[in-house]
Structure P
Amino acid sequence: MATALAPIESPGFRLQQAWNQECLPIPGVYHPLVAKIAEKIGFRAIYLSGAALSASKNLPDVGIVTLPEFVEAAREICRATAIPLLCDADTGFGQNLNVERTVQLFEEAGAAGIHLEDQEMPKRCGHLSGKTLVDAATMISKIRAAVASRTDKYFTIIARTDARGVGNFDQAISRAKVYLEAGADAVFPEALESVEEFEKFAKEVDAPLLANMTEFGKSPLIPRETLAQMGYKMVLYPVSAYRAALFATRMALEQIKKGPTQEPLLDKMLSRAELYDLLNYTDYEKRDATYFGRKLQ
């Protein structure tokens, strides 16, 4: 049975508190250092994207990455930062009993919550064609399993529906409503196709809502202020940093190959001091010196 950590100790509570105070921007992070950058900039929550994690392993987002790989990535990010981490849990990595285990492991890793989607395996990126859905009853049972298996009642369960891209807009609304009745804390309508659809969805579904503002997909890029006015509580930017990092990496490697040196890139790099600050390098040196009984000068 779910209990409650003291709110200050619960990542899920802090996530929900943040989305109740503002329309919360949540950037996708794919590495602990990226999570630390987001924290230093001032983001109040971060996201582990299945698409980005898959890409980091040279894999497409088709449900190949395993639960242990997801959980280990979540654990490393939670170890590096204090801000709440929302995790992509794909389809829950199986049926109801698998979903129980999924929730337990993400919660133990320190995550604030997960989202579960109603696709059949093999799943697909929500903004691509070729997806199929499980029936609503199957997804409802997964949500019930997720809610029942959390030990912290604030561990956040978000139901994602891909019905807009497989069926139609009305099916997305009807599925969202029954998922909320099953116990989901919030809803993530994937791949809505217009500003009007985002607005209508918010009017029809009375719950905390997440808008996915991924680039190059089926959804228009809507300003966060506009989404806030519609009633959305969270805005996800799942692969933005990763796409930008890959683009910058390609530019850097092209310059190195072109030559004669990498000097034109220096103003586009973190300095040595900035990188060491991000890694808390001095703190490690101080602790090491203390063990030898001396103070670091």
Structure Q
Amino acid sequence: MPPGHSVVRGSAAQNSRDKTLLKEIARSPHQKIKVAVTDIDGILRGKYLHKDKFLAAAEAGFGFCNVVFGWDSADVCYDNGRYTGWHTGYPDAQVRIDPATRREIPWDQEIPFFLGDFVDAEERPLDVCPRQLLKRVLDRARQAGYAARCGVEFEWFNFKETPQSLAAKGYVDPQPLTPGMFGYSILRSSLNQPYFAALMDQLRDFGIPLEGLHTETGPGVTEAAIAYTDALEAADRAVLFKTAVKEIAYRHGILASFMAKWNAALPGSGGHFHLSLWDAAGEKS
């Protein structure tokens, strides 16, 4: 079964699936597994775990510094946070791995990858965890008789830069991957065919199938439409997509950025969310 959430968590079928999955991981030749969580800004934060540590964490959870709910995207700590801060000492919070999120990373030796959810000391969903918040909203929708589905599109900028070269420029005047305004350009996608092909193929293999990929209007701008699915899986795909694109781009000498606007004289970039509610009979509401 591909990554997703079609099996009810806590059900007999899900528990059996989880046990089978752990046995597969134990038998696999991989000695490391990558795990990740979303921080307060929806940014993916993660680490490698040794296989033995992962198998233990899959049963009992593992600690992850709760500073991810007390700083911004540049790791600058907030001075007015209530959940965590210098007043708490930024202790670890407990994370529960969600086996249903298993993927293999095509550009990292096919190692297994999992997302996790934060819980409190009583094993209840942690309110500040974005994924737990979405689960709570979706549960309210289910109680009202609805299932939510979502499709996401993202636009982003691509530059012929590295983190080092951009820092050396003072983060000013990055060189776009291609010059000019060429929305839906066949030529520009052909010019950078290895990169475009890697995005389509490796994202698919990572459980993020794309419905479409094309250049947008603006120097080095690209847009992708992610295949729609249930809302939780769509959110997982969205946060994984941004990180995956950046990782794939690095391997092609490209720096990808999802910032809204880097040049006042050029179009910005953003995203689109297509949401729908479905009733118990599988009909649109």
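A short reminder: the numbers here are calculations on the coordinates, not readings from a lab. The structure displayed is predicted, hence computed values, not measured ones. Cβ atoms are built from the backbone, for glycine too; each structure is taken alone.
Using mean count of other Cβ atoms within 10 Å over residues 21-28 as the calculated read-out, with 13.1 as its value, let me know the right label among P, Q. Derived from the structure labelled Q.
1, 5, 11, 15, 18, 16, 12, 8, 5, 4, 3, 1, 1, 0 is what came out when P(r) over Cα pairs in 5 Å bins from 0, in percent was calculated for one structure; which of P, Q is it? All intermediate terms of the calculation are to be shown ahead of the outcome.
Working: P: 1, 5, 11, 15, 18, 16, 12, 8, 5, 4, 3, 1, 1, 0; Q: 1, 5, 11, 14, 16, 16, 14, 11, 7, 3, 1, 0.
Label of the originating structure: P.
Among candidates P, Q, the computation of helix-only ellipticity at 222 nm (-39500 (n - 2.57) for each DSSP H run of 4 or more, over all residues; to 500) that gave -14500 used structure P.
Given a computed value of 0.35 for FRET efficiency 1/(1 + (r/R0)^6) of positions 109 and 149 (r between Cβ atoms, R0 = 30 Å, to 0.05), which structure among P, Q does it belong to?
Details: P: 1.00; Q: 0.35.
Clearly, the read-out refers to Q.
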